[in-house]
Structure formats: C-alpha cells, structure tokens
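Structures are listed in the sections that come next.
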Structure I
Amino acid sequence: MKHLTKIVLLFFFVSTAIAENLACNWPTEQILNSIVAIQSGENSHASGVVISNNLVITAAHALEDYEDTSVDINNTMYLATVLLVDRESDVALLSVQTENLYPIPLSRVALNDSQDVWAAGYPRAQNLLTTSGSFVSQIAEAIHTSAGIDSGASGGGLLSCENGEFVLAGMLRGYGAYRTEHGLVRLDDYSISVAVSDIKFTFDLGQDIHKFVSN
C-alpha cells in the first residue's frame, strides 16, 4: 500500500508539472505580429488576422471600399484584394502579401467556462492593444467574453490556449455598451466575437478563389 501511495503521488506531481508547462501566460510577439492594422477607403480603420500564407481575415462591416483596402504588414501598407465577404457572419477574407508573418492556427475545440482569452486589435487606428479576460458564453455563432475592446479592434483576434499553443478562437466583432440619456457608454469588460466555425467556413470557401486569383 505504501508503494502504491508513492506512485499515485508521483503521478499527480508529474501531471501537474505537465499542465503548468502547457499553460499560456500572454500572447507571444510572433502571435501578436500576426494581428494587423487595416485601412479601407479614407475613413475606415480596423484590424485583421493572418490565418494562412497571404490570407487575412477581417470584419466585413469594416470594409468601406473593396477597391481601396490596405493591410499593414511589417510597417508597410500593401493593397489587398477582397476575395470573399460574408455579411451574415461579418467575416471578410483578404488576399495580401503577408511576408514572414506567422499564420495563427484556428482553434479546434470549443471554449470552456471561464477559460482565459486575449483580445488583440488596433483601437481607434492607434497601436496594437491586447487585453485579457475570460469566456462568458456562446450564443449561436457569437462568442461573449470579458476581454474589453474599442472601436477599430473589429477584425482582430480573440486568442485562446490549446495544449500550450496560442490559437484563434474567434474574430473580434464589437464591444458591449449600455444606453444612457447622453448616448451609448462602452463597457470596459465586454466584447463579442465571431466564432471560429464561421471563420473556417469563409476561409474554406475563399481558398479556391485565392488559388484562382494567384494563378
């Protein structure tokens, strides 16, 4: 019995150590560099995510001019081709030179209750801002979290951790707000994102278009 107790305790210790090694503390520079700034037309500034070589997703509602949409890749603005726009899910797929930026993998599993998440985007056409929070709920294809965002972060990345790796759990779409007699007041700890299932659907459709355009 004594030997069995030692084995069980040793297994518990090893399992805990492995779990700690698989934890994600904060998005790495490699991941955050793949969250990019987008300008569409003269007045629309948004964010995007590199999800494959030369492919970027963003929020469909942020595209003001399909013929004049540019993406900031390593501090250089590249004119993008709008491949596909899904207004219903609010996802748009852009073809643009992504150079050496790392494509962020799409999440393969659903978020758990209170799971840690990180929201990264370019609020108000300023520098990249990353906030942390947790998963609150998913209603249909909309993910609700406590990671706060602001205008301009739409199209950015909702990141989560799977097996010690940062993945894309969703695409930032909007922030929570409440109405007062003076207008809407933004909530600092509430945001809504498009679920990864809708991102994958648009991505799968757009890949064939991308191959045709590239050729």
Structure II
Amino acid sequence: MAAKGDLSGSAREIVAMARERGVPVHEVDRAALERLSPAHQGLVAIASAYKYSSVEDILARAAERGEEPLVIILDGVTDPHNLGAIIRSAECAGAHGVIIPDRRAAGLTASAVKASAGAVEHLPVARVVNISRTLAELKEQGLWILAAHTGGEDYAAADLSGPVALVIGSEGEGVSRLVLEKSDKRVALPIRGRTESLNASVAAGILLYEVTRRRGV
C-alpha cells in the first residue's frame, strides 16, 4: 500500500521493484496508512504470517524420520493463541505436523505464530478444505483417527499405538458430529473437578505426550 501523491526517491524505488516482481501495489490515502502504522513513511507492506505446508509434506516428514506418523488435526479451533500453543506442544512432543481447516477456524496469523514461540519454524502446518475428506485420506494411508471426546474411553486405558491422527475439537463445541463419526476411536481425559472440560491446547499437549510415552520416545 502506497500513499497517494509524491513519494520519496527510495519509496518510488521500492514501489517499482514490487511491481516488477508482481506484488500488487495499491495507492491509498495517507490516513489509511496511519491507521495501520503511524510511522509508515508512505508505504506499508502486508504479508501472510507464515506459509502453509501440505498433508503430503507432513507424512513425508514421518517417512524421512523412519517413524510412525503422529499428526494433530484441529476441528474448528478458533483461538489463534490456542492454535499457536498446540503447534508448540506438537513440535516439542515430536509430532510430524498439524492440520487445520481453511474455514471457521484460526489460521497462521501473527498472533498464532507468536504463540507458537518459534515452533512454527520447525513444524509443518497444512490447511485443508474438508476435514472429513482428509480423515478418509489419512485412513487410506494407514493412520488411526483418535478423537478427543468427553464421552470416550479413558486415555490411560486406550490403545494409542500405531500411526495416529489425533483430533482436537473447538473450544466450545468439541469435535463435530461428522468428524466423530469418521473417527476410529474416542478418547477422554478424566475430569475430576467441576469444570466440564480442559482447554484445547492443554488437552492436546497431554494426549500428545501420552502417545509419545507409549512409543518409548
């Protein structure tokens, strides 16, 4: 975004280079730039916070390591801080990637990237159009789909072995009905107190480390 009117020599040069490289340049009133950055000097660049990977990249990462895949699937997590925290836990636990839907869910915004504490630099995050279709594709690749659900089997007694795709639901509604139906198993973290459920990122962290503990990692 470039301020309308005369720009300084360096600003004109930047605009010219951007156009040469196919970067869209929009001329706007200075007031619009000031709302974004008071010290804009006539230019503001807007970039995505981070690049997405693919599901294939995630599975290839597991194959390269000679490990059974451990994938986290987020079904409607809308809080970018939760997304970032889950990416952080997943990377620390040695998971191979995180999969998120491209609609009605948090994406890799600046807030999510910051909350990941740098983990997003080391862990692929894939964005898919249809979670249910992705589950079917992962099943074809031999992964077991485990959904975190309050009505499921106690995680301490559940079989968590093999290649695993762990599904964590939204903060308010949990895993959606359609995704639950397509899951192979439902696992639960026992609630001893009066609060109905754990935070999504906390639940993800506990289950991730339980899977890796069982693997002897």
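Upon calculation of semi-axes √(5λ) of the Cα gyration tensor in Å, for residues 83-186 alone from the atomic coordinates, which of the structures I, II produces 22, 16, 14? It must be structure II, since only it matches. Given that distance in nm of label points 7 Å out along Cα→Cβ at positions 139 and 163, derived from a single structure, equals 1.5, which label among I, II identifies that structure? The correct label is II.
Once distance in nm of label points 7 Å out along Cα→Cβ at positions 35 and 107 is calculated for every structure in I, II, which label goes with the largest value?
II
Structures I, II were shown, and helix-only ellipticity at 222 nm (-39500 (n - 2.57) for each DSSP H run of 4 or more, over all residues; to 500) at -6500 was computed from I. Each of the structures I, II was assessed by volume of the Cα convex hull per residue in Å³, for residues 27-154 alone; the largest value belongs to II. Hey, mean count of other Cβ atoms within 10 Å over residues 67-74 derived from one of I, II reads 23.5; which structure? Matching structure: II.
All of the numbers you see were taken from the coordinates with simple rules; none came from a lab. This structure is a prediction, so every number in the text was calculated from the model and none was measured. Cβ atoms are built from the backbone, for glycine too; each structure is taken alone.
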